[in-house]
Structure I
Amino acid sequence: MPTLQFLGAAGTVTGSKYVLEAGGSPRSNQGERLMIDCGLFQGPKELRQRNWDPLPISPASIRWLVLTHAHLDHVGYIPRLVKEGFAGEILATGATVELARLTLPDSGHLQEEDAEYANLKKFSKHSPALPLYTEEEAIKSLEKLRAIDESKPLELSPHFSLRFFRAGHILGARSIEVTVRENGGACRVLFSGDLGRNHQLIIREPAAVDGADYLLVESTYGDRLHPADDYRARLAEIVEATVARGGTVVIPSFAIGRTQELLYLFRQLMAEGKMHSTPIHVDSPMAIDVTEIYRRHHEDHNLETTELEDEGRRPFAPPEVHFDRTREESLALNALRSPAIIISASGMATGGRVLHHLARCLPDHRNTILFVGYQGAETRGRTIQSGAPTVKIHGQDVPIRARVETIENLSAHGDYSEILQWLGRFPKAPGETFIVHGEPEPAESLRQKVRGQLGWSARAANYLEKVSLKV
């Protein structure tokens, strides 16, 4: 009987990994294995430790890896998987392949930098501190990436075939339907991936799907509604107030998706005279490359082709933007003495260049730390956002005196109302719905809503749980 195992994003938001197995025989206990997503665990130390723990199955036994999108909590474990023996194909949309070619080497580089810094400052419990994987190992893993033709079903083997549906989260993001076949029977397993919002600035909303026998649905915001306030006006207000105090606005942000939306918004606000001309520093080596990928891939977004082409290689950037590629340019921002906006990764302040900007700006009451996306449990971002007096950065307790603001409307995750709208378009209820990609409270809240409002059978998935699929 085919099986589905939850190796991540069960009981937590990060570490998405799911394994389907089919085609086993009495003479062989193991059938063909297909993995959906291969993400890093992020946030609390006990979650990050899972990145170092061996998988409960051999990576060499996995024949295919299929990706929903290119965020690190969905792709960031790939180099480690390859290092541990995975030798199969990695399949994704063309945009996801291009974005992963940026995110994975960058992730390896950041992990090497963090390990180097930990050894320099001697705040790691390990001696020496080692990266989970190196930039070179990440680059090596890219050889296995292959862009798929999503215009028709993809037959992988007699046991697995795939269909892709726009998920509306970031460029290239897809929900993935896997048809699983064994012993003359079949079932459809649908992985929602990360579902985007309706009526977004850039990315088109999630596409309708035509049902499934088994559904895995994300629950990042399963317990909340995004506010209906005017986020454009609020963004301008926060920046203008900070500039008036002579401060800096630091925005921890994903390099993919959120950064492009922010730049597009700032361009609009300045052009409309709703915000003064203010220097914007995008302190991310990936940002200009990601923006070019967004310009090339028209299939997922709402922007007019003429608008994209007129702006050339910087389609989402106002004239005041500065892309700071090098480490030296990043460190030079510490010398800023006039108001500015700094957009830097990582989005949850779990690592990356944003940390040294936070360490400098948090102690000064004139500055503002602006969160524009989800902050995972026990991440630095959540600590700052929740009103803590200090936060630990590079082994030091940094006082939090800066203003802390949050704009939830820019989230690339749908709230529970939007998730329920998407589910409500299914022609009939799945046989079983698994709630994934959410902390326990949001997952339970969404489970109750799915059962109460839709009348579906639903439950939260458990980490490392394996379930049998009826075909």
Structure II
Amino acid sequence: MEKGIRTQPDLLGDAPEKLVVALQGLEELLAVDKFLLRKITDHFVKELEKGLSAEGGDIVIVPQPMNVTWIMGYPTGKEKGKFLILDMGGTNLRVSQAELFGSDRDMESIQEKYSIPQSIKHSTADELWDFVADCVQKFLQSRLREDERSNNLPLAFTFSYPVVQSSIKLGVLQRWTKDFCVSGVEGHDIVFQLEAAFERKQIPVRVVALINDTVGTLFAAAYGDREAKIGSIASTGCNAAYMEEIGAIPKILGCGLPSDALVAINTEYGAFDNSRRILPRTRFDDEIDRTSAHPGQQLYEKMVAGAYMGEMLRLVMLELHEAKLLFKGQDVSCLRQPNALDASIFPTLEEDTTACMEGIRKCLWEKMGVDPAPHELKTCRYLAELVGTRAARLYSCGIAAICKKRDIERCHVGVDGSIFGHYENYRKRAAQALRDIFAWPDDLEDPIVFGFYKDGSGVGAALIAALAVERSDGSLLSRTE
């Protein structure tokens, strides 16, 4: 930690001594120093390698993650065409149309966003895909001309969940993550199910590519930027993709492709350390996992991603309240509700450094119905810093592990997602964590640089769709030849 209660005793002003002692304990509990970061990263590298092997490793829940996508090579920047893009994340469904004009980063797009109801996340396969098809139909009717809607439109489907792919447009869902628990989808080809919904509703759309959002972000970053080597998502969930040589993937040896050919790997490394060997888990992490939709799964993701950061903060605040150290005498019924806080609260709490802290006061009143004392406002700001710093520093271990595994000393990392887009301190802390892991000299500019790509997965999906249509015979886009 760069700063803390011990190094800055005035951090909380007139806070009671018992509260300061409790915060010192939390500071020690949530701190991730550079030595631990390096240990985690080194263990991560080994697990990435195991995930590419027939053996598998800690990033494995059978069938294995480190999923081969069969998307070969980088975009050229000369891709052309008009494509529909369907992007299904953890919170929203985005439907867009993108047109590529054949020159670097030259693209036009229109987009609509639809919130995914909680009821749909716990429904059946037919209910889910009918909802998705209805959203696509709404987009076509509201944003496209009638003559455009009459064609058999090519669609790239960006799907933020782990699938095993035997070709670029086939994918069997391994397992749901985040808070999705839709019956009848795991173990089935999701493209087949989606196209069946399109057929039921007579929607003239054909899926030409199934893409993980991390791979889409990688391609968006690489579109006009030769230094982009990794695509990542830092949002509701956490994941990354990179290009690997066929010869370095033992589990697909004999696929018939050149050993030096590059293929995109969707790491699905949110499942890192599901065996609980290395990550610095706390009582709060255990509670988050216990009450989650999928206990025992995605343990790394649950320590770094936006879907869980607000819950971590809530649990910490509630523990302090029950110890009569925070919000004493106030109604904290909101704090007793699981997932009452989300990651959007972090920038608000941290960025208000004014003396009166009116922004923090207003936020806590609106979110929780509490009216804190001045020292409690500072406490809440500091708790957000502790939780947010830990998440950002652990997030960088996955990126650093990919760089070490591929011997990447200098590159750009394209990141999409609300956490990177709206939480500036998260980005800064992630960058500092890379410096701590690699021990770069102070006078050296960061060789590995994060870049934010808003809706990057959508841009990348259009590029991959263009490649898929161009190579419609399946060459270099399928496991079998």
Legend entry - Origin of the value 5.2, where distance in nm of label points 7 Å out along Cα→Cβ at positions 189 and 333 was derived from one of I, II: II
Inset, instruction - Identify the structure, out of I, II, from whose coordinates helix-only ellipticity at 222 nm (-39500 (n - 2.57) for each DSSP H run of 4 or more, over all residues; to 500) was calculated to give -8000. - result: I
Inset, instruction - Of the structures I, II, report the one carrying the highest value of percent of Cα pairs over 31 Å apart. - result: II
Inset, instruction - For Rg and Dmax of the Cα atoms in Å, for residues 237-452 alone, the calculated result is 19.1, 60, so let me know which of I, II that is. - result: I
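Every read-out reported here was derived from the displayed coordinates using simple, explicitly stated rules and does not represent laboratory data. Model, not experiment: these values are computed from the prediction. Cβ atoms are built from the backbone, for glycine too; each structure is taken alone.
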